[in-house]
Structure 1
Amino acid sequence: MSEWLVLTLAMAAACAVVLSIAFINQRRIGDDDDPSETPDVIEYMTMMIGVIYAIVLGLAIAGVWEGRGAAQEYVRQEAQALHEISVRSEVYPADVRKKIRSDVDAYVTYVVDTEWKEMADHGDLTDRSAELLERIRRDVTDYEPQTDHEGQAYQPLVDQVAVVDDARNARGQSAGATMPGVVWFGLIAGALVTVGLVFTLQIRRSFRELLLAGLFSALIAFLLFLIWDFDAPFGRGIAATAEPFLAQFPHLPLGD
């Protein structure tokens, strides 16, 4: 099911529930009821709880957005380091250079075409990518430089392999959900309490009041969806992309 369809259904359901409760609650109120009799303390508590929940929502959105940004940065670092390995191997003999670049291309192709889906579906890396990375490491470290020029390029190449390994591990750690279950419990419970407190203000059937109640509940549903969507940096609609790999390795048929 599309994420946008999920969002539409969630917002529609939130509006429907709130408006249904408003209609049912209105039938239970007598004609002599005066909405102006709502105690001031209830209005104050409703406002304070709404402000506190808004702060919590803002912090949650900022947290998952930062996690998505970090995941994209790990991808960029990994792609850049692999590109550096491929370029800096130019000083090596043709057969060694060809082997390094071939294994780099194989690793990049596998990550973009296969491992990316694994991260999206299961939030984890694969053993195959680790094997392909180990091949690159062996290509670089097993060669003994024959000239001073090759010797000067050796350590930077080894360092770039270490950068790839570190970025890959960081990418794997950021592939899963970042929000703990207890935080989700607090967000959902807070949403129910915040929306529920609106009814303590004795909403009438006027178009203006019902419109505001529906829009408020839809906004809460949208913000929760936004957090849920950002919570899986590689798995949902607004996710980190493989664009750095595509930009650094345009000669590969990635994503076809």
Structure 2
Amino acid sequence: MTRLQGKTALITGAATGIGFAVAARFAREGARVLIGDRDADATAAAVERIGEAARAAVLDISDESSVAAAFADAEAAGWTPDVVVANAGVQLFGQDAPIADLDLAVWQRTVDVNLTGTFLTIKHAVRAMHDTGGSIIVTGSPTGINGEGRAFTAYSATKAGIHGLSRTVAAAYADRGIRVNTVVPAYTETSLVTTITDDPEARAAIIGRIPLGRAGAPEDVEGIMVFLASDDGAFATGSLFAVDGGMSTL
């Protein structure tokens, strides 16, 4: 398992869930991995679990100075990333709502983290890769493709925005050898969605809308991320790669 030998990857939201699973898989594939997360304790624990191939990159993706500092620190340490996975995000269960009932503060918080945070991550990734090329991978959602998230206005809108942002950046920087793609997982059981996983009725309703008939797991996302980060994905850019059990087809 050496498809990423010689590569360095920065993964945001990597202390837990999908981000951690991808970071651990990247390390097994030979990459050095920067664990990007705002929770310093969880980041340290993730680095310890992965081992010497991992390094902490504590950052708040909604704060440009924090993002810029993380990239600068990585460069100073000789860990400039040639792969960046913009994975961090929030879904504010119990607060996000249909638009007529949505509080502006909830909308703004979701936009600040999901859309602005992804923008800032990609912006500084492009700057780091401007002369060398690289792969940027963004975590999207079926809610950004269809009406699946009709009760989650802010979350769904930010994911649709992320999909558009990725395509735009892919077109703008293809001549620099920078590839940008979006991976679209289905409902994936992580700490982000405990509100659903702890409610048998809600969980059954969502799984009932997944044609393959089960929830996703963080490990389901690893393979496509490795492909897009590796030289095997050298001709892939500006695309959506759904690993959602067929959820976005409905």
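What follows draws every value from the coordinates through simple rules; no lab data is involved. Not measured: the values here are computed from a predicted model. Cβ atoms are built from the backbone, for glycine too; each structure is taken alone.
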- Query: Comparing structures 1, 2 by mean count of other Cβ atoms within 10 Å over residues 140-147, which one has the largest value?
  - Reply: 2
- Message: Matching task: 5, 25, 32, 22, 11, 4, 1 is the computed value of P(r) over Cα pairs in 5 Å bins from 0, in percent, for residues 12-67 alone. Pick the structure from 1, 2.
- Response: 2
- Can you spot which of 1, 2 the value 2.8 was calculated from, given it is distance in nm of label points 7 Å out along Cα→Cβ at positions 60 and 76? 1
- With relative contact order in percent (Cα under 8 Å, 6 or more apart) computed per structure, which member of 1, 2 shows the largest figure? 1
- Message: If you rank structures 1, 2 by distance in nm of label points 7 Å out along Cα→Cβ at positions 84 and 228, which sits at the top with the largest value?
- Response: 1
- Task: State the single structure among 1, 2 that was used to calculate P(r) over Cα pairs in 5 Å bins from 0, in percent, giving 1, 7, 14, 19, 21, 17, 12, 6, 2, 1, 0.
- Result: 2
- Query: From 1, 2, which structure was helix-only ellipticity at 222 nm (-39500 (n - 2.57) for each DSSP H run of 4 or more, over all residues; to 500) = -25500 calculated on?
  - Reply: 1
- Query: For which of 1, 2 does distance in nm of label points 7 Å out along Cα→Cβ at positions 20 and 52, calculated from the coordinates, equal 2.9?
  - Reply: 1
